[in-house]
Structure P
Amino acid sequence: MTAGLDCQIAEGVGTITIDRPAKRNAMSADMWRALPGLLDGLAADPGVRVLVLTGAGGNFCAGADISELAEIDRHDGGHLSTAAEVALAAFPKPTLAAIEGFCVGGGCQLAAACDLRFAAEGARFGITPAKLGIVYPAVATTRLVRLVGPSAAKYLLYSADLVGAAHALRIGLLDEVVPADGLRARVAQFTGTLAGRSLLTQRATKDIVDAIAAGDPVDDRVRGWLAEVKAGGDADEGVAAFLERRAPRFTWTAPAG
């Protein structure tokens, strides 16, 4: 465990909890620095099939710790938050942000870097650089625009207002909203489903979909993944399990490197 970040693994699901409730889980410079290393460890663990990012004490993350903003912003000419965001977005397995309470600034940056976002009904979202007179990082802005579109991104960035979960769902910032007392159960149910699916299919899907979203060509990627299907055993196992009316036992793991 790194100060402010807790990491647990259970039943194929790795969970990173932002655990600084006295500051509504605001991310310190050390927490931003530590996150990529935690992600690397979980990515390399074959027992981890899915990653959940969540917060302790009823909040997801109130953003970067403003008292350390100068240190967070100065990182070899970039942002510590951007390095962590990029590492999270590049995580090679399905990722899900489970959101309660405040998800603001850097919290939204982390949530947007996950593949999926589930939130409790009472969650609140905002991106607040306009309250501070600063500019949201380029990588985070690009990701936000791809996720919610230019108009919705401008609404959030211009106003710095907090919006509710229903608003966030409507603009595409969220994938599901559930009753507050049902979030953990729903996340456990959904990640359990993901952990039983083919990691090869999921990894290929993530690679191809992210390339499409970035406007990159995908033909060579698809050909590469089709070759991986032929070389691996997941497809044979999936068909056999279907014909035998049983749950599949997928065994593919990502090649080293």
Structure Q
Amino acid sequence: MEPQLLHSVADGIATVVIHHPAKRNAMTTRMWRDLPPLLGRLAPDPAVRALVLTGEGAHFCAGADISTLREPGEDPRSLAVAAEDALAAFPKPTLAAVRGACVGGGCQLAAACDLRFAEEGARFGVTPARLGIVYAASSTRRLASLVGPATAKYLLFSAELIDTERALRTGLVDEVLPVGELDARVGRFARVLVARSQLTQAAAKEFAAGLEGRDAYWTEQARGSGDTAEGVAAFLERREPRFSWTAP
């Protein structure tokens, strides 16, 4: 099978798989280009309430496929930034399921997700300093916001890889799972996300990203959604809520 992005939707969860196992799931130019329109199709789908990004087999993503960087056409750096921005802007919760290599552009994609769960033994690194590439301003700010300026500088200045223990300590990942338990834990947690209020998640995602001026909009959405009444009723009746609000 040629390098490509695979996707499926089941039980409210969209799963996107980076498929290029021969090169530890390195992203080709075509794969960078294909990610934004794929996300654009999944975002408005009412059957999708959360998205999981992962890699085929033993690795998440080893970055850009260097052999494709000399191909004529669009600037690979711009394509990677566009893909990262599209992932960060996805309006529903996103979770990166990481095992093995999560390096360069792969780490860039993982950082653009809302949450990152990793299997023990995964390795993380941001490696433009190895190639003399200037890391994009938006990508640098996103990394620094996630792990803090000092760790962002450590990663960017040195291009050194860090293990899951340090990634967890610095906030690059949210949970570390024993080998063999990642998929089950990600599946359980994704189902938790699907069961929660999409209204709450969408507003929180905007606010956490620093977007301002939409408080009145979200207050109005909450008033008209019925989600608050349903949540309170479900709590009092000791049952799971059935939230109805979906992104416009």
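Just so you know, all these numbers are worked out from the coordinates, no wet-lab data involved. Since this is a predicted model, take the numbers as computed values, not measurements. Cβ atoms are built from the backbone, for glycine too; each structure is taken alone.
Annotations
- Structures P, Q were shown, and distance in nm of label points 7 Å out along Cα→Cβ at positions 9 and 217 at 3.8 was computed from P.
- Taking distance in nm of label points 7 Å out along Cα→Cβ at positions 33 and 105 as the criterion, the highest value among P, Q goes to P.
- Source structure (of P, Q) for distance in nm of label points 7 Å out along Cα→Cβ at positions 121 and 137, computed value 4.2: Q
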